[in-house]
Structure 1
Amino acid sequence: MIPISVCIIAKNEEKYIESCLKPLMPYGFEIIVVDTGSTDHTKEIALKYTDKVYDFEWINDFSAARNFSLQKASHNYVLVLDCDEFLIDIDIDAIYRLLEEHPRGVGMILRNDYYELNGKQENSPHRVERLFHKRYYHYIYSIHENVADIKTDATYFERYDIPFIVDHVGYCGNDDQKNKKVERNNSLLFREIEKNPNDPYFYFQVGQSFNSVEDYENAYIYYHKAFALPISPDQPWLPIIVTAYLNSMNQTGRSEEALAFFLPLYDQFCGDTDFLCNIGVAYLNSNQPLKAMMEFVKAVQAPVDHKQGSNTYIPYYNMGYINEMLGNFPAAVNFYQKSGRYGYPLALQRLAQLGIPLETES
């Protein structure tokens with residue numbers, strides 16, 4: 001077995017840190033917790049699970065704190081987590097095998113990002129870079145830090161998936177909490193943009209900040225700035241910005257612009273059900289309901305990709321809406337029922353407006 005150190009930075013995370021640390025205990029990881037100035041019980045809770053809790057003075061630089069945690073690790077291989085990420089599934093033997101097969105690669109965990117949309121909790125899974133050899137890699141950027149080659153700071157390296165799945169609740173919270181987080185993140189991101197004006201990554205992340213509080217106009221502005229710069233096709237965040245940029249266009253009355261921009265790229269991204277649903281909405285907003293229907297049908301027929309909604313209740317609801325628009329009332333009700341069985345609020349609301357009870361599937 002190749003020993004692994006789990007490295008975590010924390011500040012005022014008493015709400016989450018036990019849920020983060022407790023599931024790690026059965027697997028023999030060394031656990032490193034670096035505290036950047038907590039005034040609550042974060043350190044006290046962490047000490048229940050590890051005696052390797054260290055202080056680091058916060059200097060508005062997440063990479064500096066991350067790299068300090070790597071220095072404190074006894075083992076060369078490190079697995080980096082956040083306090084609001086909770087392990088839900090792991091195949092530790094497979095991870096050890098993969099480390100032997102990819103000694104200089106970077107392992108990608110599967111992270112389920114939870115957030116609220118249209119009155120329903122959504123879950124969007126993404127692969128993120130977290131397992132690597134600390135003599136080969138470190139972190140760069142003060143915010144939304146990236147793994148990079150320790151000698152060159154290059155972010156192009158071998159990536160491979162590992163069977164390590166976490167639930168991430170960092171995008172949840174009330175409006176005040178979200179707005180404070182956006183203000184903090186963007187202050188650091190704008191500083192990075194001043195230093196790296198031609199790097200699309202930072203414009204993308206500013207767009208994500210605005211997107212998280214449903215400020216779609218500003219999100220569109222910064223996604224647009226990102227796409228005005230060259231984006232490497234192997235960037236792991238490319239599928240995320242594609243869907244987010246599309247959605248911001250649909251949300252701000254730019255659906256025809258969305259179709260003009262993304263249809264030439266359709267074959268590259270049509271394997272993603274979020275993309276299909278957003279193209280469907282763009283067609284629908286552009287008064288092309290039959291073309292929209294085709295995209296929603298493709299989404300429900302696609303292999304299940306663990307994305308809540310875009311495989312099921314979102315396309316079902318829109319197929320119901322289109323059928324109702326076209327006068328096919330029985331088909332509309334059937335699709336509203338399909339969507340409503342998943343608890344989708346818009347479908348339930350429309351069934352209630354029509355005076356039709358939700359039926360359980362026979």
Structure 2
Amino acid sequence: MIVTTPATKPARPFFSSGPCAKPPGWAPEKLATESLGRSHRAKIGKSRLQYCIDLMREMLRLPDTHRIGIVPGSDTGAFEMAMWTMLGARPVTTLAWESFGEGWVTDAAKQLKLDPVIVRAPYGDLPDLASVDWSHDVLFTWNGTTSGVRVPDGEWIAKDREGLSFADATSAVFAYDIPWDRIDVATFSWQKVLGGEGAHGVLILGPRAVERLETHTPAWPLPKVFRLMAKGALAEGIFKGETINTPSMLAVEDAIFALEWAKGLGGLDALMARSRANAAALDAIVAARPWLGHLAADPVTRSTTSVCLTVDGADEAFIKSFAGLLEKEGAAFDIAGYRDAPPGLRIWCGATVDTADIEALGPWLDWAYASLRS
């Protein structure tokens with residue numbers, strides 16, 4: 001192993017490793033449109049929101065059977081909106097193998113008091129998907145952002161399911177080919193694979209989810225920002241750019257820029273290829289260093305976006321110092337693992353990162369490790 005010493009620091013990669021890395025070529029001045037500073041209810045505002053929805057549908061290859069809405073509260077708001085409005089009609093199973101899945105367990109068990117079946121696995125592993133009872137509504141994360149573990153595909157989701165499938169897919173959409181015929185509810189936010197701004201979530205509803213909304217009335221009160229029904233019918237305007245509350249049109253324009261950039265690259269296939277290339281480049285770095293490892297040991301269920309690494313002998317203080325050294329040098333940002341995860345690194349390999357910058361990160365990891373060990 002060749003270790004780069006502090007005296008010969010490598011060239012700096014041009015990216016942030018956090019999941020908000022902007023697409024190459026991003027510049028705020030490119031976002032200036034007539035919609036900025038205008039009401040989201042004005043004709044121009046509605047048209048831009050609808051255009052954003054249309055681009056997402058095109059990029060995700062989403063069938064016409066599924067609706068797309070822009071909602072408050074990022075992915076968390078979108079997923080909790082789905083839980084609060086649709087759960088309670090059937091028994092519930094929640095799957096958790098990282099912190100956000102555990103969050104949905106808390107919501108189902110302690111907030112909604114649904115007494116769910118809880119299927120857990122430790123960080124780095126996936127629970128037994130074959131054990132899931134699809135007479136239940138089932139909540140899961142497609143890609144564990146804080147553990148680096150993802151479901152391998154959608155084959156484990158029963159085609160003849162009686163319950164609904166709820167997928168928190170925030171670091172999965174635009175990086176994997178999601179089988180939409182197996183998904184009744186999906187949520188995500190723009191700040192992950194698209195590198196957009198936070199605050200807004202995206203809610204995707206299949207026809208079975210719409211049927212649930214139209215036939216089931218929750219036993220608990222719903223705040224205004226969660227209400228998808230109006231006068232006994234689905235509020236269709238939400239899925240045509242008529243948002244529940246006031247959105248940031250600047251954030252919408254930022255998302256449109258990222259989507260147009262993705263379309264120009266070649267669409268979903270190009271985005272998936274970029275993520276896979278980045279993950280492969282990082283895997284080569286890990287394979288060449290005995291002190292680095294993957295938290296997700298099985299390559300079949302290893303994320304290609306939020307890749308979580310182990311560092312030999314590292315504790316929380318070591319990782320904090322490690323990440324701090326790299327940030328001070330401007331070489332990498334936000335690469336410490338999530339606070340609830342085992343001490344380690346988390347490298348973002350989403351489509352907005354260039355593979356050359358992942359490759360350039362390797363010598364910097366060597367430098368930081370050697371600096372702290374010496």
Out of 1, 2, which one gives -0.57, -0.70 for log10 I(q)/I(0) by the Debye sum over Cα atoms at q = 0.09, 0.10 Å⁻¹ as computed from the coordinates?
1
Determine which structure produced the value 11 for relative contact order in percent (Cα under 8 Å, 6 or more apart), calculated from the coordinates; the candidates are 1, 2.
1
26, 16, 12 is what came out when semi-axes √(5λ) of the Cα gyration tensor in Å, for residues 54-125 alone was calculated for one structure; which of 1, 2 is it?
2
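If you work out distance in nm of label points 7 Å out along Cα→Cβ at positions 238 and 270 for 1, 2, which one comes out largest?
Structure 2 gives the largest value of distance in nm of label points 7 Å out along Cα→Cβ at positions 238 and 270 among 1, 2.
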Matching 3.3 (distance in nm of label points 7 Å out along Cα→Cβ at positions 150 and 214, computed) against labels 1, 2 points to structure 2
Computing helix-only ellipticity at 222 nm (-39500 (n - 2.57) for each DSSP H run of 4 or more, over all residues; to 500) for each of 1, 2, the value -10000 comes from structure 2
So if we calculate mean count of other Cβ atoms within 10 Å over residues 142-149 for every structure here (1, 2), which label has the highest result?
2
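Values in this text are rule-based calculations from the coordinates and carry no lab data. Small disclaimer: the values here were computed from a predicted structure and weren't measured. Cβ atoms are built from the backbone, for glycine too; each structure is taken alone.
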